[in-house]
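S.K.: In structure tokens below, several structures.
Please treat every number below as a calculation from the coordinates, not as lab data. Computed from a predicted structure; not experimentally measured. Cβ atoms are built from the backbone, for glycine too; each structure is taken alone.
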Structure I
Amino acid sequence: MAVVSDTLEDAALALADGRACILPTDTVYGVGVAVHAASGPAILFDVKRRDAGKPIAWLIGSIDDLQRYGKNLPPAACALARRFWPGALTLIVEASDAVPVSYASESGSIGLRMPANETTLALIRRTGSPLATTSANISGRAAVSRFESLDEELLASVGCALQDPVESLHSGVASTVIDCTGGDLTLVREGGISFEDLVFQS
């Protein structure tokens, strides 16, 4: 069973040890690993019982990280990050050399998002690493925005579970995902931000 904790220290220690940790975001609860401590996302596939090879997006701590972990960025991607980060927008961009091959997609891309959640951002700062994160649910089951709704099987398979002290700020709606690698903005998934708003703002 995971250590259920409301301290960043416990979660940061688990992540630094390369273990998966359940953590809050501004959308739904996620399960993630510290990129600098885990060799790849395989542990997340095991925890979620998800097919290997499906890309795992990163939660990052600042808009500057878009330039650090992305390359050949179209101006529209940078404009969207400035307008909607922190927030419920994931941008798929070409991965820079700072992204380990094990985390990039087969096409060499990476999904990046800066969450609008102080607990998550504090955890990123504490670990000193992006967090490769996916929704905290067994594959095929619903994502959750409340700690008490987390699957017991999932809780039993992670190193730590960090409860958010302000769950009322979780939207319960997944982030909108935009692919910025092809020149044009391509909608992959519409979530908390409408595609029309994104196109208008870009």
Structure II
Amino acid sequence: MTAPEITVATPEDRAQVITSLVAAFSKDAVLRYLFPDEATYPRYAAAFFGHLFDKRVGKGTIWTIEHGASVAIWEPPAAENEWPDDDLAAHLPADVLTRVRGYDEAVHAALPAAPFWYLGVLGTHPDNAGRRWGHAVMKMGLDRAAADGLPAILETSNPDNVEVYRRAGWDVVHAFAEPVPTWIMRQSTR
């Protein structure tokens, strides 16, 4: 099997990235906590992922396969907390925005103070599940973290993913229960 081509996302990849992530996270505990209504989930999740994409695409830290079929959105070290944001606020009702900001605050309170690379989103469209594309795009950010001599950090709310990430070299360094059970994981410089 040939390795998939991994590219850095460009603005032209936005629609495909959002489509893939909305589909990939449709059953995710955090996304369903943030956007519980079945009727509005696609619209609100698209606004959320579009916001994350727009904030990072210019940094060259979004890696994709097939221009968005699989996506890793990484945040380089020393990034500032970007909430609240008028752009996202314009697309979400107040109660939804309150949940988004509350979850973001809980995650940020659990993150280390020292510099790190942050894997904010890792998702593959369900049509491409099982190809290990997620591991491939994740590795790009891990390589950047290693080149910088910094650890990589992620959070997951899926207990099954904790084991998947452990097998890929990640360790749980913190967990919290509210507003959604979440594990903070770290992979040290390789």
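S.K.: Thinking of I, II, which structure, once FRET efficiency 1/(1 + (r/R0)^6) of positions 28 and 100 (r between Cβ atoms, R0 = 25 Å, to 0.05) is computed, gives back 0.95? Working shown, then result.
M.R.: Working: I: 0.45; II: 0.95.
Clearly, the read-out refers to II.
S.K.: Comparing structures I, II by FRET efficiency 1/(1 + (r/R0)^6) of positions 44 and 116 (r between Cβ atoms, R0 = 35 Å, to 0.05), which one has the largest value?
M.R.: Working: I: 0.95; II: 0.75.
Top value of FRET efficiency 1/(1 + (r/R0)^6) of positions 44 and 116 (r between Cβ atoms, R0 = 35 Å, to 0.05) goes to structure I.
S.K.: Determine which structure produced the value 1.3 for distance in nm of label points 7 Å out along Cα→Cβ at positions 124 and 156, calculated from the coordinates; the candidates are I, II. Spell out each step's value before the answer.
M.R.: On the way: I: 3.3; II: 1.3.
The read-out was computed on structure II.
S.K.: Of structures I, II, which gives 0.20 when FRET efficiency 1/(1 + (r/R0)^6) of positions 36 and 148 (r between Cβ atoms, R0 = 30 Å, to 0.05) is computed from the coordinates?
M.R.: Working: I: 0.45; II: 0.20.
Computed on structure II.
S.K.: Taking relative contact order in percent (Cα under 8 Å, 6 or more apart) for each of I, II, which is largest?
M.R.: On the way: I: 34; II: 23.
Largest one: structure I.
S.K.: I have -12500 for helix-only ellipticity at 222 nm (-39500 (n - 2.57) for each DSSP H run of 4 or more, over all residues; to 500), calculated from one of the structures I, II. Which structure is it? Numbers along the way, then the final one.
M.R.: Values: I: -7000; II: -12500.
It traces back to II.
S.K.: Assuming 9, 37, 42, 11, 1 is P(r) over Cα pairs in 10 Å bins from 0, in percent as calculated from a single structure, say which of I, II it is. If you can, show how the numbers build up before the last one.
M.R.: Values: I: 10, 39, 38, 13, 1; II: 9, 37, 42, 11, 1.
Traced to structure II.
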